[in-house]
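What follows is a set of structures for review.
Readers should treat all values here as calculations from the given coordinates under stated rules, not as data from a laboratory. Every value quoted in this text rests on a predicted model; they were computed, and no experiment measured them. Cβ atoms are built from the backbone, for glycine too; each structure is taken alone.
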Structure P
Amino acid sequence: MARVEFDAKVNAEQLAAETRRAATRGLRHATEHVLAVSNQRVPHEAGTLERSGAAVVHEADLVGIVSYDTPYAVVQHENLDYKHKAGRTAKFLELAMREEAEVVKLMIAKQLRQVFK
């Protein structure tokens, strides 16, 4: 069996900080991606609902949030009986989140790999 030895000093605090920054970057890219995909499906008349969309990352908690902020956003999202233009649909955000889950993971992983190359 071959034996491999190396002498490397690792600054654990620096590594942790770089990892956290990379995770935050990846999460930011991922939330913006989900918002973009969701915006392609969001019900659209005047564009107010789409323009109210936001992608936010809370760095302290490493939490990404994609949301829409109009009084009717939840109703438009949840009501399956509403009729929408072609390509627009209820559950626009939920579908984007589900369908893009693997892409989201890859986007975050890509940023993390940069720390460990």
Structure Q
Amino acid sequence: MKVKLIFDGKEEVLAELFDTPCGQEVYKILPIESYLNTWGDEFYFSIPLDHPLDETATLKVKSGDIGYWPPGKALAIFFGPTPISVDDEPIPASEVILVGRLLEDPKKLKELKNSKKITIIPVE
């Protein structure tokens, strides 16, 4: 399920949501518009979804992964190390459910760290 991430109404990045129960739930509530927060090289933002952790919950993520973080009812987009990383790989604050991934180079998001808003829309 392809989606477009739009930063501050202008910069666009293609991504996909996985065909999993949580990925489908995220897709169903599109379009999403939210204010961005950063935590190292991670964007996170609240979305109107309350989905519990499931058997896929993990702390193992890679740059380019998109995870749903139940404690914050938030999506997290990982594009580099977070404050608790021990190397160049991101580590989430707590377990996430992987719901998607970027279809473009995650380094592109490093240039967008000053962005304030994100909009996610489905791509037909």
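What the table shows:
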{"item": "With distance in nm of label points 7 Å out along Cα→Cβ at positions 90 and 106 derived as 3.2, matching label from P, Q", "result": "P"}
{"item": "Which of P, Q leads on mean count of other Cβ atoms within 10 Å over residues 10-17, largest value", "result": "Q"}
{"item": "Source structure (of P, Q) for FRET efficiency 1/(1 + (r/R0)^6) of positions 26 and 74 (r between Cβ atoms, R0 = 25 Å, to 0.05), computed value 1.00", "result": "Q"}
{"item": "Origin of the derived value 0.60 (FRET efficiency 1/(1 + (r/R0)^6) of positions 50 and 82 (r between Cβ atoms, R0 = 25 Å, to 0.05); candidates P, Q)", "result": "Q"}
{"item": "Among P, Q, structure where mean count of other Cβ atoms within 10 Å over residues 58-65 as derived comes to 11.9", "result": "P"}
{"item": "Of the structures P, Q, the one that 10.7 was derived from, the read-out being mean projected area of the Cα convex hull in nm²", "result": "P"}
{"item": "helix-only ellipticity at 222 nm (-39500 (n - 2.57) for each DSSP H run of 4 or more, over all residues; to 500) from the coordinates reads -16500; which among P, Q", "result": "P"}
